[in-house]
Structure P
Amino acid sequence: MNKNELLNLKNEIETAKTTVSSLNGKLEYLMASLKDQHGCKTIKEAEKKIKVLEEKSETLQERIETATTELEEKYELINEGE
């Protein structure tokens with residue numbers, strides 16, 4: 001390797017170090033945010049919470065659809081009788 005190749009390699013290493021440092025900082029920020037906003041200390045905890053919230057969302061959606069159907073049926077019966 002000549003001098004220019006070594007200098008280029010050195011620059012690439014320095015750039016990579018800066019990138020890694022920046023990404024580590026972002027990861028720390030996101031993990032702190034995850035803990036503060038959602039009470040999750042790990043990604044696994046967050047994934048479990050997402051699953052629970054998705055199940056609750058599905059249950060609520062089913063209840064809304066059932067209630068809507070019941071109201072539509074009741075409303076149609078009132079209109080048919082008039």
Structure Q
Amino acid sequence: MLSGHAETLLSFLAMRAGSGACEKCAAAHLGVDRYDALKVIRELVLAGRILCASAICSICTERRLVARVHREQPFGSRRPRN
């Protein structure tokens with residue numbers, strides 16, 4: 001079960017389909033400090049709900065680690081094996 005902040009951030013990122021937010025912008029949205037935003041992002045990554053990658057934040061336009069919603073795989077599709 002996800003925390004309240006995690007649910008809030010997940011819905012915020014889901015509304016921004018195809019783009020994401022860095023930890024500073026996530027913290028501003030949640031009304032928490034950067035450290036607490038990183039804890040929420042880590043919670044969502046460990047739950048398999050979001051991914052983080054180096055990219056340009058769609059909100060502040062800085063190159064940072066950006067959190068994005070993990071795309072759901074269509075039913076019956078297979079992930080490529082390495």
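The numbers here are math on the coordinates, done by the rules we state, and not lab data. Every value quoted in this text rests on a predicted model; they were computed, and no experiment measured them. Cβ atoms are built from the backbone, for glycine too; each structure is taken alone.
Comparison across structures P, Q (criterion: distance in nm of label points 7 Å out along Cα→Cβ at positions 15 and 31) gives the highest value for P. Looking across P, Q, the calculation of helix-only ellipticity at 222 nm (-39500 (n - 2.57) for each DSSP H run of 4 or more, over all residues; to 500) that yields -33500 traces back to P.
Using distance in nm of label points 7 Å out along Cα→Cβ at positions 55 and 71 as the calculated read-out, with 1.0 as its value, let me know the right label among P, Q. Among P, Q, the structure yielding 1.0 for distance in nm of label points 7 Å out along Cα→Cβ at positions 55 and 71 is Q. Taking mean count of other Cβ atoms within 10 Å over residues 39-46 as the criterion, the highest value among P, Q goes to Q. Which of P, Q yields 2.39 for Cα Rg over 2.2 N^0.38 Å, as computed? This figure was derived from P.
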